[in-house]
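Q: What follows are several structures.
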Structure P
Amino acid sequence: MNDSFFPSNVNWSKQVPYKGIKKVKRLLWKISFPEEISVSHPVIDHRSNLVFGTNSGNILSISKDGKINWEINIGGIWLTNPAFDSTGNLYVSVGNYQTEDCLVKVDSKGQLVWKYSFPSEAHYEPIIVNDDSIYVTTWSEITKVDTNGRQIWSFACRNISSYPLIDKLGNIYFSTREGNGSLISLTSDGSLRWRKEIGKCFLEHEPVMDGRGNIYFVFAGENDAEHELYSLDQEGNIQWVFKPENRGIISSPALSSNNRLIMGTSYFRMIALNTEGELVWETNIGDVTQFTPIVDVNNYVFFSTQVKKRKYNSYIWCLNQEGQPLWNHKFAGAMVWFHFNKDIGLITKTVDPDEPSFEIAAYEVETY
């Protein structure tokens with residue numbers, strides 16, 4: 001996968017370059033955060049440390065052994081997921097930092113380097129591409145910043161509703177809820193290339209781009225209720241639209257290395273399409289999943305679901321590349337994020353929906 005197709009944030013995990021989990025074994029460690037909320041999910045750095053923020057303005061680094069490496073309070077009401085540059089510095093967008101939103105740079109030792117303020121409300125995590133350029137997305141602008149915190153350019157646009165995608169030439173693509181919903185493309189210097197009205201936009205946070213530069217977005221259909229997958233070329237022309245027969249799509253798509261677009265639906269199915277928009281397989285999972293799947297080097301598909309009876313329980317699932325279920329594993333609590341790698345095993349984040357608290361846990365695993 002060319003990193004320029006996607007944000008280079010470590011947690012942008014639609015494909016991972018190693019084998020996935022075959023079996024979840026014992027709990028290795030767990031850290032609880034009572035009386036705390038975090039909309040920032042962990043990002044795994046090159047040393048397998050977990051880095052994330054909390055809504056009390058803290059950024060923490062936790063080792064793969066569950067020990068806190070460092071913690072810094074940078075203020076603010078909420079923090080996005082971190083993003084790393086090529087030298088290990090991290091960047092976080094901060095909401096309501098002393099009445100303004102900002103981007104902060106923190107070095108690998110947890111020291112604040114600089115703060116870049118912007119006039120509108122932070123929306124998505126920073127996006128960092130191969131040359132370490134940083135793209136900051138708010139509700140009303142996309143701004144390109146260098147690693148010294150200097151603005152390179154800014155493009156104003158109301159109601160931005162997706163992460164930006166960056167192609168091999170540095171062109172940028174994102175969606176907006178302006179008017180009836182549009183897809184916008186900018187040049188690498190921030191000039192408008194084109195603007196195409198597509199449709200109402202609600203679930204399009206994580207679009208994907210394939211090796212040929214085709215773009216895949218989930219947009220609402222004509223009735224503004226059910227969501228469909230759109231394939232567009234680099235000029236914004238619609239190539240095809242996939243409309244499920246039963247209701248709609250409810251997660252952003254993952255793109256596997258064998259060119260399968262994999263996503264969850266509102267009718268309790270995980271589905272896979274080829275890049276021509278044809279249904280390849282469909283699997284009943286008995287529930288909905290709103291999180292983008294992860295695809296390993298074998299094109300096995302991993303995702304989570306939640307079930308509430310008296311209490312919340314969550315399940316991580318594994319499907320093979322033909323969509324056949326291989327296993328699922330039950331966890332207590334409402335899981336809002338998980339990831340895995342060969343150094344740390346499986347990492348999960350669960351929350352208590354009824355009170356402010358969350359837990360980060362690591363599990364020993366057997367891999368394929």
Structure Q
Amino acid sequence: MDKFLIWGTGADALKYGTYWSKMEQNGVGEIVGFVDKDIRKRGQRFLGKVIYMPDEIASLDFVYLDIWSSKYYKEIYSEAVDRYHISPEKIKDFFFPYKQKLKERYEGTNNREIKEFVEAMHSQPGIDVFYYEPAEKKESWNEVFFDERAQMHYLFFEGKRMYLKRGFPFTVEKSGKKYIGNMYAEQDVNSPHRYESDDVAVEPGDILIDAGACEGNFSLHNIDKVKKVYLVECDQDWIEALHYTFEPYKDKVVFCQKFLSDKDSEETIRLDTLAGESVNFIKMDIEGEEIRALKGGRRLLTESEGLKCAVCSYHRHGDEEKIRELLENMGFETVASNGYMLFMGDDDVIKNPELRHGVIRGRKRCL
């Protein structure tokens with residue numbers, strides 16, 4: 001394996017490092033250390049490797065340098081070449097072998113969206129789950145506050161307090177204040193991970209099931225219009241945060257701290273057991289358990305008139321076809337969200353690169 005020195009220890013480096021840790025066994029490359037200009041980081045470890053200062057580069061044993069910072073890539077590149085005399089030929093994309101493997105898989109495809117994904121991936125440094133042009137291009141940062149009563153952090157999401165679970169890692173500090181990025185970016189109009197569309201959307205007076213609620217942004221976005229919402233979340237820390245977030249709306253919220261599945265147990269619950277009434281919208285993002293959950297909701301899915309749903313299909317190979325078949329057999333018309341995702345959270349995708357649709361939307365056929 002080629003020896004790489006990586007410049008950058010920020011948010012991008014942390015994300016890319018997660019992918020590298022999964023790819024390491026597949027011979028993508030060996031990382032010998034990281035570089036950062038912050039003198040406070042000198043000698044510390046990042047992802048298990050030593051952090052060096054730029055003026056130490058010349059003494060290090062490496063073959064290639066890669067830059068793990070999409071925001072400052074050009075500046076770092078210029079500094080590496082002009083100030084530290086690193087040959088441009090030695091600055092190489094660590095993830096190129098993986099990208100090439102994905103490109104070869106879809107060589108000759110006539111699918112426009114796949115072509116655009118592959119081209120965008122090769123034209124940009126690093127690697128990512130999404131490659132799409134957002135409709136909302138403004139970079140958004142939200143200040144994070146601390147609630148003394150709850151002893152928890154929160155931010156204002158669409159004017160409402162949204163609490164973060166204890167130990168939430170994705171905050172940055174600027175001038176002594178904490179900030180977090182756009183918590184609703186995945187729901188951009190052009191995002192492959194968008195749950196709603198013009199035809200499949202939460203309407204005023206709906207009863208909503210939010211399965212895999214996480215921080216609750218989807219339900220909070222719709223809370224003023226819905227009649228009732230079932231929040232399904234198995235993570236105890238998120239359940240605690242959700243109770244604080246939805247405290248002002250407790251009269252219309254039902255909390256469920258179980259896994260959705262095709263059977264009832266101490267840890268699992270079926271959709272048919274969860275809701276003893278007809279519902280109008282089901283959002284399901286439950287880490288690859290969507291098939292089982294749909295099978296456990298045959299009555300609810302069949303009997304709820306005008307039901308709409310958004311079911312994530314990117315977690316596992318073949319889920320798109322299985323989800324569509326299940327829904328269509330229960331009277332739904334289905335359509336996939338626009339674009340594709342490279343879901344690096346699946347070890348199968350690490351071994352065999354594959355693009356997947358993010359969400360299957362369903363709407364009951366009119367009789």
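Q: Have a look at P, Q and say which one yields -0.91 for log10 I(q)/I(0) by the Debye sum over Cα atoms at q = 0.12 Å⁻¹, as calculated.
A: That value comes from structure P.
Q: Quick check on the output: 3.2 is distance in nm of label points 7 Å out along Cα→Cβ at positions 36 and 236, derived from one of P, Q. Which one produced it?
A: Matching structure: Q.
Q: Tell me which structure, out of P, Q, gives 4.3 once distance in nm of label points 7 Å out along Cα→Cβ at positions 52 and 244 is calculated.
A: Computed on structure Q.
Q: Separate question: Which one of P, Q has distance in nm of label points 7 Å out along Cα→Cβ at positions 156 and 340, as calculated from the coordinates, equal to 4.8?
A: Values: P: 4.8; Q: 4.2.
Only structure P yields this read-out.
Q: If FRET efficiency 1/(1 + (r/R0)^6) of positions 124 and 268 (r between Cβ atoms, R0 = 30 Å, to 0.05) is calculated from each of P, Q, which structure is the one that comes out at 0.55?
A: Answer for the origin of the read-out: P.
Q: Follow-up. State the single structure among P, Q that was used to calculate helix-only ellipticity at 222 nm (-39500 (n - 2.57) for each DSSP H run of 4 or more, over all residues; to 500), giving -7000. Kindly include the intermediate steps, with their values, before the conclusion.
A: Values: P: 0; Q: -7000.
Here the read-out was taken from Q.
Q: Same structure, new question: Looking at structures P, Q, which one was FRET efficiency 1/(1 + (r/R0)^6) of positions 100 and 228 (r between Cβ atoms, R0 = 35 Å, to 0.05) calculated from, given that it came out as 0.40?
A: P
Bear in mind that the values in this text are calculations on the coordinates, not laboratory data. Note that the coordinates shown come from a computational prediction; the quantities given were computed from them, not determined experimentally. Cβ atoms are built from the backbone, for glycine too; each structure is taken alone.
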